[in-house]
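Given below, in the form of structure tokens, are the structures.
Computed from the coordinates by the stated procedures, all read-outs in this text should not be read as laboratory data. The shown structure was predicted, so the numbers you read here are calculated from the model rather than taken from an experiment. Cβ atoms are built from the backbone, for glycine too; each structure is taken alone.
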Structure 1
Amino acid sequence: MTQLLAYVMQDEARHVAFGRMALREYYAELTAAERAEREDFLIEGCYLMNNRFRGREVWERLDFDVDECLEFTEHSPVQQAFRSLLFTRIVPCVRDIGLWGPKVRHAFADLGVLSAADADLEQLMKADEQLAEDIDQQKYLAELSARTAEVDEAIAVGDAPE
């Protein structure tokens, strides 16, 4: 599972790199109205994504006290860390491609993730790539070790007196 996640991160890092190059040029040529439309779409998507992980629908479906559950998830250190990590790639990418108007910055501040804009996006993407490579290397070494043990066992069985 770890290897699959690492590969997904590696693949996404490549998609993001391509998207950043394409969108940076594209967004630079937008009219003010087109840019505002893109920013509004982005803001709505970020709020939806952020709110989705609060689980309102789940608490309602389970017939739990929704307000109590939302209060818990809002202040849960694990949930806060998760929501923050969710935006560690999004926020610096948005800044990089030029959708960085006052409404976007205000929304990210409201979501508590504006500080992610200062992240070194190149370093984050390189780290994702490196993680996938490290996991791949660990898997290779584990498989090599297992095969070596199998060969050693076969040799030992072959050398055993009958």
Structure 2
Amino acid sequence: MEVERQGDLLTRTILQRLDRAIITPFDREDIHALAEGLDDVADRIRAVGELVQLHQVIEPLDSTVELSRLLARASGANVRMIGKLNRLRDLQEEIDEINAAEMEGDDVYRRGLAELYSGNFKAFAVLRWQDIVSELEEALDGFEDVSYLVATIAVKHA
């Protein structure tokens, strides 16, 4: 939760500086959307942690482990991509990696839901796990949205 709070503070700082800046490295609305997109991902990851605590999860589902690994992979690619943002070049490898992780995550998400709805789980467990699996998948979607925004920024300034 502390990391998410730091992310919220960073987002507020970026938006405040954006309001005061006369010249920006790229379009203000793109900077705003990028900051908000990254904050949304952090919020979803925090939500997963809170749901795990709230539901007192002891043993994860295979799909949640797989989605978490994909999220870590997308996160690493996102960090590298954002690190290259000042040059707005050579971003495609990271964009492709994030897209691949998200596409793989879609498959894991569908398999995870199929497992949950198989009849092998009690109704409450299905509801609990559905929330967690969905938040993990939405966080992956968020990284993909951010990568598309970065790609759009790069094209605008090519």
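Remarks
- Structure responsible for 5.3, with distance in nm of label points 7 Å out along Cα→Cβ at positions 30 and 150 calculated and labels 1, 2 on offer: 1
- Ranked by FRET efficiency 1/(1 + (r/R0)^6) of positions 6 and 102 (r between Cβ atoms, R0 = 25 Å, to 0.05), structures 1, 2 are led by 2, which has the greatest value.
- In this comparison of 1, 2, the computed figure 16.4 for mean count of other Cβ atoms within 10 Å over residues 46-53 is attributed to 2.
- Taking distance in nm of label points 7 Å out along Cα→Cβ at positions 118 and 142 as the measure, the highest value among 1, 2 is held by 1.
- Label whose coordinates, when distance in nm of label points 7 Å out along Cα→Cβ at positions 38 and 110 is calculated, return 2.1 (choices 1, 2): 1
- The maximum of volume of the Cα convex hull per residue in Å³ over structures 1, 2, that is, the highest value, falls on 1.
- Entry that produces 1.00 once FRET efficiency 1/(1 + (r/R0)^6) of positions 54 and 86 (r between Cβ atoms, R0 = 35 Å, to 0.05) is calculated, selected from 1, 2: 1
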